[in-house]
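Any read-out appearing in this document is the output of simple, stated calculations on the displayed coordinates, not a laboratory observation. No experiment lies behind these values; they were computed from the predicted model shown.
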Structure I
Amino acid sequence: MNKGYAFVNFTKAEAVSKFKAACNNKPWYCFGSRKILEIAHARIQGKDNLVKHFEQMIYPAEAYSAVSFIPARKGPKSTGLTIMVGKCTQAAISV
């Protein structure tokens, strides 16, 4: 079940302020949803702690799993590895 959470690890306080000013309490139009984007501090802080927490989670399919980017992304066109964090109950199907 998609609960609509995203965890973003900002590396500069200025980036957090800009993102919050631009996006907080705004509609999430791009997904055809009526949800309002609400930015809040996470209970679990730090990438390593988040990865450790989500490694214990079980997802119905890879599409719903948490991921970690290595190296950290700096924008949508960044390259690198995308690593699934957690376990998947759906077996991969080869065609």
Structure II
Amino acid sequence: MWSQYNRVNAAFTLRVDQTTHARNTLQQHLAKTLQEMHQTERTISDLEGSIWAKRAPLRVAQSRLEERTHRPNMELCRDHPHTRLLSGLVSRTLFYL
């Protein structure tokens, strides 16, 4: 009778230890996952801020290009400033895609 009692207690203690270990492992994974989520959210926020900060120069470049296309007596002007403006606009636009 005592041997069975001791075996049951040993098995129960082993199972409690296994459950405690599993819980601790899951808590560690949860903490790591929450930390990674927080870091990812912060990165997303930083990227959104960077994109927002670059919108103004993009609008300026688009406005300049629009103004250049409506200049009187300057149809199809493909000078160096025009090509630089186009390349800058293309590079900024590709950044957003």
Test item: P(r) over Cα pairs in 5 Å bins from 0, in percent, for residues 17-64 alone calculated as 5, 18, 11, 12, 9, 9, 9, 6, 7, 5, 4, 3, 2, 1, 0, pick one of I, II: II
Have a look at I, II and say which one yields -0.58 for log10 I(q)/I(0) by the Debye sum over Cα atoms at q = 0.13 Å⁻¹, as calculated. I
A value of -6000 was computed for helix-only ellipticity at 222 nm (-39500 (n - 2.57) for each DSSP H run of 4 or more, over all residues; to 500); which of I, II is the source structure? I
